[in-house]
Structure formats: structure tokens, C-alpha cells
Structure 1
């Protein structure tokens, strides 16, 4: 796999934490950042997949739910 060189700006405390993790795990900082970004994008994909899967379900307005909770004495 080829990689693209880029510049990113990190919060200094996050950078230090990532450098410590890099040293402890013997993984490069690039690999740590790539892994974190991959994980985040996979989560986004899973969220979108779930959203699309449920898009045909009937809609229940939030206001209706609140009214029912008030009616039932929960709120």
C-alpha cells in the first residue's frame, strides 16, 4: 500500500500521548494516526448503514413521545 505525505496539526497533549503510545507499542506515529482514522471512518460507515437500514421504519415524532411520557406520569 502506498501512503500520501501530509501535514496535520495536533493538540500538543494529544501529540505527546500519541508519541508515548508509539514508543510503547513500537508502532509509528503514522500507523497510530492511520489506525485511529480508519476506526473512526468505520464507525461512521456502520452508523450510515444502520441509518439506511432503518430509513423505511415508521417515523414517530419526538413531540409525540414527550406527550406520551407526560401523559403516563414519567415526565
Structure 2
């Protein structure tokens, strides 16, 4: 079953940042979708196993774009 989370990335400031985030997350096996809204700094990721939220967090941290808390 697929999981999904929406969160803010505080240092997301331009379309180049968005492209780097998308590329980084898309490299993970199991990531199904990445949507990014630069003006609001929101990222939505949908994934399934073998990827986990911890892996997504680590990937974002390693890329220099640590995620903020999930948005409701």
C-alpha cells in the first residue's frame, strides 16, 4: 500500500532547488510521485516499500534540504 506525506522544506527557494529535490527523491526505489510547490515550499511525496519515511528524510538531509514537520 502506498503512503503519502506533505511537508515544508524551509530552504526551498527556487525551481533549481525543486529540481534537485525531485531528482534526489526519484532516485529512491519505491518513490511513486513527488509534487513540489515552490511558492509555499511544500513537498508531497508518495511511496511504497521498500522505501520508508526515514529513507526519504535521510535522502533530503543528505541533499541539503531537510524536511519540516508533516502538514495536516
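The table for this structure:
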{"quantity": "If FRET efficiency 1/(1 + (r/R0)^6) of positions 23 and 63 (r between Cβ atoms, R0 = 25 Å, to 0.05) is computed and equals 0.00, the structure in 1, 2", "calculated": "1"}
{"quantity": "Which of 1, 2 leads on Rg/Rh (Cα atoms, Kirkwood Rh), largest value", "calculated": "1"}
{"quantity": "helix-only ellipticity at 222 nm (-39500 (n - 2.57) for each DSSP H run of 4 or more, over all residues; to 500) from the coordinates reads -22500; which among 1, 2", "calculated": "1"}
{"quantity": "With mean count of other Cβ atoms within 10 Å over residues 7-14 derived as 14.6, matching label from 1, 2", "calculated": "2"}
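Bear in mind these aren't lab numbers, they're just calculated from the coordinates by the rules spelled out. Everything numeric here is computed off the predicted structure, so don't read it as measured data. Cβ atoms are built from the backbone, for glycine too; each structure is taken alone.
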